[in-house]
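What follows is a set of structures for review.
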Structure 1
Amino acid sequence: MKLLFVADPLDTFKTHKDSTFAMMREAASRGHELWACEPQDIVWRRGEVVQARSRRITLTSDAIDWYEEQEVANMALASMDGVLMRKDPPFDPEYLYTTHLLTQAEREGAKVFNRPQALREHPEKLAILEFPLHIAPTLVTRDMDAIRAFHAEHRDIILKPLDGMGGMGIFRVRDDGLNLGSIAETLTNNGQQTIMVQGFLPAIVDGDKRVLLIDGEPVPYALARIPQGGEVRGNLAAGGKGVAQALSDSDWAIARHLGPILAARGLLLVGLDIIGDRLTEINVTSPTCFQEITDQTGWNVAQRFVDALEAAIARQQRQ
């Protein structure tokens, strides 16, 4: 099969931990042909189909020079057996425009994973609002009075921007309310930008767990990202320590509830973020942690993902 990965620049990959690289390596081991492009390489012109200036690559055994470029060509996305949207956040206007181009490619016959419409409809922080029974006390607002009232009720809270990634812009305000006004004014840009406010979850000391769903089925191990050095953030990008662990009963319950729902919407790969027994985010853009889980447990996440990808492509070809 020909697989096109829409991703960040290949030269920025950290191959020892990159999940997209793990996908590529597993796909290549099965004889699939690898192509790669960046979002800005995708174009559409009237009278033509969606195309991308793409590179066909083969993988090497070198950790630094990990790929070799075989050819560069303008490829119709519909000519590929599968297109994998793996561009990292932020989910900014350019990301949104790329999903619209990918939707047009779908109309022309392209098979895109995750489905671009589902990417648009599941903003990673706001998607949890559909499942209120699983989440912490949560407020979404840009109103300063509402934020102050939420703090007065819950006393220990987390404030975060809706477009952040890797733990950026996350603040904790404790019972004393120190700097609440300043933090809220900064994050909301003086009431111009909507943010999320949640009750603080003490279980963060045991980690912010990443639970992977592949075609609706949970991977049996999570990666708990444990805060270090007095940090409140467990994100690996913020210095958290990643520890793989078997799913808890509450992890299984949340994953089994959400898995079939999200898979039916065209989300082949989802990363649920869970603190204790509370769902905090639903990651759909480019979920990670494949290699960390595999390295620590021996459970081959990339193998399971490519199995699911091949099956999904076969289903669509039969339709």
Structure 2
Amino acid sequence: MRIRRGVYLPAAAISAGAPRWETARKITQARAVSLSVFKSSDFPPVLTAEAALALHDLTSWLETTDIEYLRPGAPWRGNVKKLPAIVCNGTTVAAVAERRVPSSSITETTKEVAGILTPPLWAIGVDSARLLHPMAGVVAMSSVLSRLTDFDMYRQRQSRDREKKLRTKILAYIDSLPPFQMSRQTRKIVEIADSGMDTPGEGYVLWLLHCIVRDAENGYFATGSGTAGATHIFTQFEIRANGSRYFADMAIPAHRVIIEFDGGEKVSTRHGQYEFLKRQDDLRMAGWSMIRINIFQLKDPLGLADNLRVQLRDCGVPVV
């Protein structure tokens, strides 16, 4: 499979039965590694943002990502190269742009992954927060926090302690720098991002909630007495109901509201359907209101925002 002129990937590198997302990620990884054609330069590229996440085998919003990189010290030329679409085992991976970012990374420190230079993982998250759409930034930064804190929903106290320490260090580092373009937005995305995010769809919904819930805060990182405030949003929130232990995708405990993102896998089997209905009944009997969001609603963010506003307002949650 031709990645670019003079660079090919053996067809056997991707199994015939691989799901679409895995095929797309492996192609992105191959495209990223193909940046090594620049290695003979005095200014080797430093891969960042979503392509760098793919190199680390981490989740980002897009399956097929642009290849964004920095070239510290090199004269600026606004060069954008197009990498062609690739058909692999019946799956078409779309064409993407290979683009040099017209700024420096948040840090000069680099590390090598598969022969390509990248910023440290935490800095890739921050670069994503400042370079991408805020929603994609939340998804990317959440993936980074989850990996670096080794998040475990069954050991949340320890996981959240690690997350809080890491987030505090990242925010302190951002605050120590001279103000840069999008610095306030970048800081806010780091505050919103959450290691408990399990899928890109959940990251999308988490971002949207912070857009429409008045004075929303990440509950695990909120300042104050430690109690759940009226607009504190928690991910993977533990609830015990009818003798069972459940984890809500997102919850606003002060109003006993759960927001669940349904990607489809929860009800793909008969047993899954039974567990899904039992979980829903147990939580409702325990006094929780449930707002369900499916993957198709993500295609209409304005419509989804309006729908969420109505349902949250009915539950007493202050919205804007």
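None of the figures in this text is laboratory data; all of them are computed from the coordinates on show. Worth saying up front: this structure is predicted, and the values here are computed from it rather than measured. Cβ atoms are built from the backbone, for glycine too; each structure is taken alone.
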Using the calculated result 3.0 for distance in nm of label points 7 Å out along Cα→Cβ at positions 64 and 216, pick out the matching structure from 1, 2.
2
Winner on distance in nm of label points 7 Å out along Cα→Cβ at positions 240 and 304 once structures 1, 2 are ranked, highest first
2
Quick one: distance in nm of label points 7 Å out along Cα→Cβ at positions 24 and 248 came out at 3.0 when computed from one of 1, 2, so which one is it?
2
Source structure (of 1, 2) for mean count of other Cβ atoms within 10 Å over residues 56-63, computed value 12.5:
1
Match the computed value 11 of relative contact order in percent (Cα under 8 Å, 6 or more apart) to one of the structures 1, 2, and report its label.
2
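Here helix-only ellipticity at 222 nm (-39500 (n - 2.57) for each DSSP H run of 4 or more, over all residues; to 500) has been calculated and equals -9000, so which of 1, 2 was it run on?
That value comes from structure 1.
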So if we calculate distance in nm of label points 7 Å out along Cα→Cβ at positions 136 and 184 for every structure here (1, 2), which label has the highest result?
2
